[in-house]
Structure I
Amino acid sequence: MVRLLSFAGSTREGSYNKKLALLARHIAEANGIEAVFVDLKDYPMPIYNGDLEAAEGPPERARAFKALLSEYQGVFIASPEYNSSVTPLLKNTLDWVTRVRAKGESGLEVFKTRVFAIGGASPGNYGGMRSLLQLRLILSVGMGALVIPQQLAVPRAGTAFEEDGSLKDETQQKLCADAIEALAVYARRFVSA
């Protein structure tokens with residue numbers, strides 16, 4: 001059985017990307033797929049520092065988040081765009097997770113053994129597309145993750161969502177649904193391979 005996890009690279013109240021991650025969870029559940037949304041505000045971590053890691057090891061919340069990731073076969077990440085890239089919060093979270101290592105591990109196993117889908121929402125016209133390019137690079141090249149081709153960029157996010165959390169634009173709503181469906185299909189195949 002495939003289970004999906006969704007989260008956003010933002011802890012801001014009213015975050016458009018939290019809305020997108022919640023929508024991903026809702027679409028999965030509506031299609032009979034077990035899914036959960038987690039908020040990174042529940043996983044606070046210091047800014048990565050090699051000296052801190054050497055002195056204290058990875059923070060407990062990094063260990064907890066890695067353990068959580070390992071429970072799901074598919075992961076949807078909604079990425080805000082800060083200056084044409086991912087948020088410091090998202091990058092820091094991913095970096096710390098790679099530093100949680102069991103003996104003989106590289107720290108990348110949790111990324112190499114599940115499937116990822118990405119999306120973004122932004123008040124601008126590009127829908128966070130530049131952050132998605134960076135996130136795809138970080139995940140696939142930096143961490144060896146399988147990131148599916150289907151992705152979603154929601155422009156003008158301030159007016160893009162309905163009260164119920166769906167997207168007003170039917171094409172955007174379908175693209176989101178298609179990405180979540182593809183994530184589940186890829187995750188099912190990846191797990192059974």
Structure II
Amino acid sequence: MTKIAIIIGSTRPGRNGESVARWVFEHASQRDGVEYELVDLLEWNLPHLDEALPAAMGQYAGEHTKAWAAKIAEFDGYLFVTPEYNHSTSGALKNAIDYVGAEWYNKAAGFVSYGVYGGARAVEHLRLVLSQLQVATVSAFVGLSLAHDFENWQLKPTAQQEAALTPLFDQLESWSAALAGVRAAEADTEEEAAA
């Protein structure tokens with residue numbers, strides 16, 4: 001079964017990210033043939049990147065890094081719930097992405113963002129970062145406006161935003177499943193080369 005992580009990309013006090021992620025999860029959990037799991041960066045408490053070697057080398061020293069790598073490796077795809085801070089994503093999410101390398105490779109990602117302008121610039125920055133990690137990002141995304149989809153800082157998504165989740169899930173699930181075949185073929189090639 002395809003497994004997709006819904007990653008809560010904000011750790012700040014009073015964050016909107018948790019309510020947004022739970023809203024996404026509530027809808028995602030009704031989908032057939034796929035398993036979604038909430039992954040909250042606040043619970044992982046990753047320090048500022050403290051690995052001496054680049055993540056691409058896969059030689060992780062810290063136990064927190066090894067545990068994070070094992071968690072990320074469990075999934076076929078990722079749905080990032082990101083705020084927009086100063087025209088980009090949160091430092092906590094960027095830090096978490098930078099910690100590991102191959103665990104992200106040849107997988108798919110989608111986005112639910114939120115901010116004054118719906119978080120679109122955070123999504124565009126994440127697309128650039130994830131392309132370097134061989135993550136295929138889907139075109140559909142949901143951008144929640146703090147002016148229209150929140151009331152007194154409480155999430156109140158419009159019907160249009162609820163409807164926008166369906167193409168996001170459809171694209172993310174199909175790409176996540178398809179890329180499993182790419183990873184399997186790559187593993188076979190590596191085994192043949194080692195033989």
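Each reported figure results from applying straightforward, stated rules to the coordinates on display, with no laboratory input. Everything quoted here is computed from the prediction, not taken from an experiment. Cβ atoms are built from the backbone, for glycine too; each structure is taken alone.
Between structures I, II, the calculation of mean count of other Cβ atoms within 10 Å over residues 60-67 yields its largest number for I. I have 2.4 for distance in nm of label points 7 Å out along Cα→Cβ at positions 52 and 108, calculated from one of the structures I, II. Which structure is it? The value was obtained from structure I.
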